[in-house]
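Undergrad: Heads up, there are several structures right after this.
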Structure 1
Amino acid sequence: MCKDCLKEICPNRGNVCLETGSYLLNYSGCASCKSLSFILIKEKNVAEEENGDETVTYNHTCNECGHLIASHEYTFTLDEEFQEYSMNCALCGYGSDTVSILPDDPREKQLF
């Protein structure tokens, strides 16, 4: 991770979780070559487990000089009632979200 390429290190993105792509609003340009060129995604790895869980990792690099800007990790997990997503990246930030897979979300039921 290169903090000099970023406007903010690991911003809070709330429930935004990117499986692919880059958060360009947080990119201040390559600290190595001073270019504001495109960001490439390199060394992408997708690991899927038998239970449906998935982890995606890749590196954000400068298109001009290959400088490593940040490493990105996205995870997806599935349990009996919910899908859980999370993202952790110095460029894209951190975020997480939980979505019910049931027709009626059990978190929204009122207790009486």
Structure 2
Amino acid sequence: MKVEIYHITRCRKSREALNYLQDEGHEVEVFEYLKEVPSREEFQKVLAKLNLKPSDLLRKGETLFKEKFKGMGFNEDEWLDVMLEHPKLIERPIVIRGNKAVVGRPLENVIRLLES
């Protein structure tokens, strides 16, 4: 079964997950979401597979988040807008297999997904 990964090349954890998938012989479709931001509909499907809300997937430690968005009382639709406007704020990597997905930090999350 094909595995999808929402990936940022410069991210060590993202590279670690991608390398693991490739080393294990999986067919991998890579989405470099900083280069090509997913549509709102596409990302809503990803969130559903993760069983998470947009606010659960925010990188709250990012400088951009701290300076611009910390303490904002946005609803989930508004957080989704923020994430799509600033995809650097999306937690990564996201690995999808079938109808399930995980955030690949730590790598053990990816391993459990592939074993399920």
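Undergrad: One of 1, 2 was used to calculate relative contact order in percent (Cα under 8 Å, 6 or more apart), giving 34; which?
TA: Numbers: 1: 29; 2: 34.
Here the read-out was taken from 2.
Undergrad: Among the shown structures 1, 2, from which was the value 0 of helix-only ellipticity at 222 nm (-39500 (n - 2.57) for each DSSP H run of 4 or more, over all residues; to 500) calculated?
TA: 1
Undergrad: Out of 1, 2, which structure matches 1.28 when Cα Rg over 2.2 N^0.38 Å is calculated? Don't skip to the end; give the middle numbers.
TA: Values: 1: 1.28; 2: 1.04.
It must be structure 1, since only it matches.
Undergrad: Taking 15.4 as the value of mean count of other Cβ atoms within 10 Å over residues 2-9 derived from one of the structures shown (1, 2), identify that structure.
TA: 1
Undergrad: State the single structure among 1, 2 that was used to calculate distance in nm of label points 7 Å out along Cα→Cβ at positions 26 and 66, giving 2.6.
TA: Among 1, 2, the structure yielding 2.6 for distance in nm of label points 7 Å out along Cα→Cβ at positions 26 and 66 is 1.
Computed from the coordinates by the stated procedures, all read-outs in this text should not be read as laboratory data. Owing to the predicted nature of the structure, the values given are computational and were not obtained by experimental measurement. Cβ atoms are built from the backbone, for glycine too; each structure is taken alone.
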